[in-house]
Structure I
């Protein structure tokens, strides 16, 4: 099991008031699955995303990531988990505007003290996996279209070969046609065996995954195969 969530709760306290956002969630994600977590604003999906991404800790319950209990790790250990096991793709890309595409993708490897030649090799490979044309590799990121920038962000998420790719509203800043191209990229990566968790409030986007978990008011109300049906990792379609 790549992600094993057991009876997770999350509460926030302000003054004398305590608000429970997640109410005992339990589910798992197998290695190689493509799962969408969806729900309306205020449903708790963003809070859950922060826990899955080791950006926050649950109030109670257990979270195992790739077999390791990360439920109560200190901040420095959580940072190591994020660097080594999770590739993030955000709605707003978070690219350095005046840095080249190649440099943007290399950055996680710079922080990991990977030698220059190896950084460039791995960055180029990740960009090819993400489907960006090689002619764009030396462009500054602010010279790219929105879809191209998101492909760079996907490549940056891939470059450390993480256990999971966690995508938070990855099509939120894209038009529908460009968004579909990005979603097709995630589907292809899934077919190649990647584990992907996609957070979205849009039902249409969620159906691009193979499994959909619906959250409302901090509880799971539905956990099902998507309308398009399950495709096993590695299977040609």
Structure II
């Protein structure tokens, strides 16, 4: 895979950003598999038909660049929220930490250039068959999302290890998809119940729902499956 070039002038840096935003916009509107580098060049207003190839080398590299661009911005917003939290004597409330997961995405959607497209792009990326979710999780755990994970783990000691990790991953995916669905529904005709829900209420309700899901007690059936899994591990040890 050809890597993006690193020595950029201010003009080429802006060109690269324009290509990232144009690619993100087209991927969000048409789907990741339905957009070519040539279309992205045209969308970004580039006369040079090889601009995308020059800056990224391939469509895969451009997709990686878009992902890095947005995740870095989200990480910065999430770090700012974490730093602004008041000191706590013990574990922070689950809803507070879910808010730290969700609200930076809302801020990026509503306040950043191309923000309304970024969440739809991320939603498509998470469900794409070639997406390596484990690699994505690992790359983000050294960042702010890892701090949210460990804060939630501290706040929820009764949730067994075997299900906490999968629940956290599901929480993140559901948050992205719910916010992406809201953006898609914003473009359809009025009359849906969604349009009678205030934006602040939509997000607040989403935080409540995700907090309830990750903190839900494990059922007897789940505990039985965990017991079987642990027993199998002991037999194999």
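What follows draws every value from the coordinates through simple rules; no lab data is involved. Every value quoted in this text rests on a predicted model; they were computed, and no experiment measured them. Cβ atoms are built from the backbone, for glycine too; each structure is taken alone.
Structure above, values below:
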{"item": "Which entry (I, II) yields the derived value -23500 for helix-only ellipticity at 222 nm (-39500 (n - 2.57) for each DSSP H run of 4 or more, over all residues; to 500)", "result": "II"}
{"item": "Parent structure of the calculated result 4.4, given that distance in nm of label points 7 Å out along Cα→Cβ at positions 27 and 115 is the read-out and I, II the choices", "result": "I"}
{"item": "Winner on relative contact order in percent (Cα under 8 Å, 6 or more apart) once structures I, II are ranked, highest first", "result": "I"}
{"item": "Given 20.4, 65 for Rg and Dmax of the Cα atoms in Å, calculated: source structure among I, II", "result": "II"}
{"item": "Among I, II, which structure scores highest (criterion: distance in nm of label points 7 Å out along Cα→Cβ at positions 19 and 35)", "result": "I"}
{"item": "Mean count of other Cβ atoms within 10 Å over residues 83-90 from the coordinates reads 7.2; which among I, II", "result": "II"}
